[in-house]
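**Q** Each in C-alpha cells, the structures are laid out below.
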Structure P
Amino acid sequence: MNDSPHNEHLETPTHGCLAPWRTADLPEPLPFSIVNLFKTIGPGAILLAGAIGGGEWIVGPTMVVKYGPGILWVATAAIVLQVIFNLEAVRYTLYTGEPILTGIMRLRPGPRFWSVSYIVLALAQLATPALAAAAATVLFAAFAKRLPSAGDSSALHWLATAIILVSVVVLLSGKSIERVLERLSWAMLVVIFAFLFGVNAFFVPAATTAGTLRGFLIPRPLPENMDLILLALFAATAGSGGVGNLVISNWFRDKGFAMARHVGGIGGVLAGRPQELASTGFVFPTTETNLARWRTWWRYAVLDQAALWGVGCFFGMMLNVNLMAAIVEPGAKLDGYAAGAYQAEYIERHLGAAFWVLTLLNGFWIVYSTHLGNTDGLVRTVCDIVWAGFPSVQRWSASRVYAGLLAALTAFGLVAVRMGSVIELFKVLGVVASPIMALAAIQIRRVNTHLLPPALRSPLWGRVGLDLCALIYGGLTVAMLVDLVRKLV
C-alpha cells in the first residue's frame, strides 16, 4: 500500500493557541467484527447510564403527563442532533487524542479565556448534585415503604451525603476511572432495561404504545404557554445536555480510541499505579495506511454513539414515558421522584408488595447512574481544562489533580444538596445546558474545519447538524432570557 500523503493533505493544519501536537502513526484498530465491536466500544454506555436518570426517568414522564405524548418528537429531534454533536466532538479526539474542550481552548482568544468560561459553565450546570438528592429520596421510599414527608428531611440529607461519599470512593478506586465507570454502566444498563422492557410488556396496552411511538415520530405544534425552562430541560436531557455531551470525548480519550492510545488518561489515586496523562496530544500524517485505520476507528465511534447511545436514549425515554402514559392520569403533578412512586404503587397493586421495593430499587439505579456520571463528568471536565490550560499544574499527576478537584467539589455538593427540591435543583441543568450546547456547537464546527486536515474534516451532515444545534439551543436560550425579562418587567 502506498503510504505517501495525498497531495491535498500536504498542508499541516495549525495547532492553534496551545503547544504543538506531537506526531505518530495512527494505532491499528481491531479488525471490524461483532466480537471486536463489544471489545472496542464503551464510552456510549457511560454516557447512556448518565443520561437515563434525568431526562428519561424524571423530565420525560413529567412532560408527557403535563402536555401529552405529542410533545415527544422534541426528544427524537434532540437525540438525533446530540448524536451528531457527540460524533463531531469525538472526531477531534480520534485525530489528536485530546478531548474536544482542549481543541476549543486552541481557538482565539486563547486557553485562559475559554478555560475560565467553561469551568464556570460546567460548575453552574453540574455542581449542584440534584441526582444525589433524587437517589436518596427513591432509596428512602423503597425501604420505608412510603413516600418521604417534611419530617424526613434530615434522613434524606444523610442518605444523599452517603451516596455522594460512596461515589467518591468508586471514582478513585480504579487504575482507569473510565474503565470503572464503563463496567458499572454496562451492569446497571442491563438491570435497568430488563426491568423496563418487562413492565412495559406486562402493563402497557398496545394502543398506548402505538400512541407513544406516534408522539416520537410525528412533529406537532408546541402547546401554548409552555414552561420554557421545562422545555429546555427536556430538549437537553432527552440526550445528555451540555457538559455531558462534551465529556464524551474525554471518555473516548481514556478508553484509548485511535490517537488517544498514545495519550493515556486519568486514574484513581486509591489504585496502586493509575494510568497517567500526556501533556499534549498526538496527530498522525494522512497516509493511505493511516486513513484506512481511521475509517475503522470512525466506524466503531459511530456505532458507539448512534447505535449504543442514541438508540439507548430513545428506548430509555420511550419505555419510561410509555409506562407513565399507561398508569398516570393526564395532568397529575409529578415532582422529581413522583414518577417512580406512581410506578411503584401501580405495580405493587398488581403484583404484590415486593414490587414496591423492586421498582424503586430499579429507579434508584437509574438515578444513581446519572449522579455518578455527572460527578465524574464535572470533575473530569475541570481537570482536563486546567491540565491543558495551565501547564504549571502538570508538575502533579493528572490523577492527583482529579482527586483534589473531586474533594473540593464534593465538599460543595454536601452543602448544595440541601438547597432545594429535586426538580428545583434539576432545572438548573436545563437553564445552563442550552447555552453550552449552542456555544460549543459553533466552536466544534470551527475546530473541525480549521484544526483538522482536509481528509478528516466534518462532512456536510456534520456541519449542518452542528448548525442546527447552535440555532435550536441558542433559540431556547434567547427565549428563556426574553421570558425572564418579561416576567421581571
Structure Q
Amino acid sequence: MDTGKQPLTPPDSEIAAPPKGIAVLAILGPSMVWAAEYIGSGEVILATRLGAILGTGILWAIVIGIVLKFWIGVSGARYTVTTGEGMIDMFDRIPGPRHWVVWIVLVAQLIAGALSIGSVASAAGAFVSSVIPVSSYVGGWAVSLLAVGVVWSGGFRPLKIVMSLFVLVTVIGVGYVALTVFPGVKEFILGLLPSVPRVPDWALSKGVTANPWQEILPLLGWGAGGFASQVWYSYWVIGAGYGAASHQEYGQPADRARLKRMTRLEAEKIRGWNRVVYVDATLAMVIGVVVTVAFAVAGAGVLSPLELAPEGPQVGITLSKIFSTRWGSIGGLLFLLGGMAALIGTNVGQLAGWPRLLADAFRICIPGFQRRFSWKVQFRLFLLFFLFTNMVIVFTLGLRPVLLVQLSAILDGLLLTPLQALCVGVGLFIVMPKMVNDEVRDLIRPHWIFAAGLAIAFLVFGYFCVFQIPNIL
C-alpha cells in the first residue's frame, strides 16, 4: 500500500503459476488490507450502536450487507486478475456515452470521500479526547495529520504493527463479551431473519429517531466497506500481483494487445489465480461477518440494558462500557485504545485508497491531468485535498461524529452500490470476454453464480436506495 509504483515483472513474461492447496494461504493479503480498512467506524460505532438500540433482531442486516458486498468485491477482483486493470477502468468500458459511469463516480466520490474520511477522523478524534485531555477538534486534527503523514511517506509497517495489536485485543475482547451475553440460539437465529424491530422508548427519550431504518441503513452501507472499498480491493489485488495484475501498475488500463495474445496455458493459470482470489475474498467476508456480529451482540447485551446509545463527543466513553463493565477502568481504556487504533487504521486505509480512485477517474475524464502530473504527484495532491477537508469537517461537525459516520455510510455505501453491482456484472460478463481471443474465452468466462450474486446485490441495494433512503431524509 505504498504511494509509489509497485515492482513489476517484465511485460513479456508469462503469468506466474498460481499456488495450490495450503500454499494459497501463504500469499493471502488483499483480504487483510480490505478487512483492516473497513473494520473501524462501521463495526466499532455503527454495529455497536445498532445492537444497543434495536437488539439482535437486526443481525440479518449485517449478514445480508456483507455477503452482497462480497459478490461485488470478488467479482471486481476476478476481472482484475484476468485483465490486470482496476475497477475504475472497467467502468470506463461500460457501453453508453463516453466515460459516463466514471463521471458519476468522480463527482459522487469526490464528495463522499471528503465526508467519509472527515467523519472517521472526527470519530477517531472523539476517542483520542477520551484518552488524552485534548478537545475532539485537536484529536481529529492530530489523527488527520498522522494518517496523511503515514500514507505520504509510505511508512505503514511500524504503525500497522502497533495498531494491529490494539485492534486484535479489542476484537478478541468484544468476541468474549459477545459470548458472555449471547442471547441464545433461538433468538440469534431469529435475528438472522429479516424483520424491523421497533425503537425502544428509552432510545426515543435520548433523541433517537422513531424510524429504525435511520440506524439500519448506515450499517448496511458500511458493512464490509462502501462503494469505494470494493474499488480498492481491485487495487490491493494489483499490488499483490495476482494473475494478469503482475504486469500492471497503478493508474494504467489493461494491455489489450497482450490480452488478445493470451494462450490457453496462461488462461489456465488465470483460472488458478481466480481461485486464490475466491479464498482471499471469502476470508475478508468471514472476518467481516464475525467481527460485526460480535460488536452488535455486545452492544445489545451490555449497552441496551444500561439504556445507552453511543452519541456525540462521548461516543468513545459510552462504547468503552462494553469492556469497563467486565474489566473495570483498565478494560475501558483498552477498548478506547483499540477503537482509536481501528479508526486510525481505517483513516489510513481510506487515504491510501481514495486518492487512487480519484486519480484513475481524473485520468480517464480529464486526460490533461495525467499529462501534467505524474502518478505520485496526483496521489499527493489528493492527499493534501483530503487533509484540508478533514480539518474543515472536524472543526465544523466534529462534535457529531455518529451523525457524520451515518451520513457518510449512506453516501458512500448505498447510493452508488446498485450501479456498481450492475456495472461489475456488465464488465465481467460482456466486456471482459471481448478483451480476449476466441481460443481462451470459454476458459475465462465466469460461472453463472457471479451473475446471480450481482443481480441480487443490485436488486436489494436498489430497493434500499429507492424505497428506504427517501424515508429517512
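Rule-based calculations on the coordinates, nothing more; no lab input. In this text, all values refer to a predicted model and were calculated from it rather than measured experimentally. Cβ atoms are built from the backbone, for glycine too; each structure is taken alone.
**Q** Assign the value 65, 46, 39, calculated as Cα extents along the principal axes in Å, for residues 66-321 alone, to the correct structure from P, Q.
**A** Details: P: 57, 45, 38; Q: 65, 46, 39.
So the calculation was done on Q.
**Q** Name the one structure among P, Q that semi-axes √(5λ) of the Cα gyration tensor in Å, for residues 210-273 alone of 37, 13, 10 was derived from.
**A** Numbers: P: 40, 15, 11; Q: 37, 13, 10.
Comparing all candidates, it corresponds to Q.
**Q** Work out which structure the value 25.1 belongs to, where mean count of other Cβ atoms within 10 Å over residues 290-297 was derived from one of P, Q.
**A** Numbers: P: 17.6; Q: 25.1.
The read-out comes from structure Q.
**Q** I would also like to ask the following. Looking just at distance in nm of label points 7 Å out along Cα→Cβ at positions 50 and 250, which of the labels P, Q belongs to the structure with the highest value?
**A** Numbers: P: 0.7; Q: 3.0.
Greatest value across P, Q: structure Q.
**Q** Mean count of other Cβ atoms within 10 Å over residues 226-233 computed as 20.0: which structure among P, Q?
**A** Structure P accounts for this read-out.
**Q** Something else about it: Output the label of whichever structure in P, Q has the greatest value of distance in nm of label points 7 Å out along Cα→Cβ at positions 114 and 186. Mind showing how you got there, number by number?
**A** Working: P: 3.3; Q: 5.3.
Going through P, Q one by one, distance in nm of label points 7 Å out along Cα→Cβ at positions 114 and 186 is largest in Q.
**Q** Related question: Between structures P, Q, where is FRET efficiency 1/(1 + (r/R0)^6) of positions 178 and 218 (r between Cβ atoms, R0 = 41 Å, to 0.05) highest?
**A** Working: P: 0.60; Q: 1.00.
Of structures P, Q, the maximum of FRET efficiency 1/(1 + (r/R0)^6) of positions 178 and 218 (r between Cβ atoms, R0 = 41 Å, to 0.05) occurs in Q.
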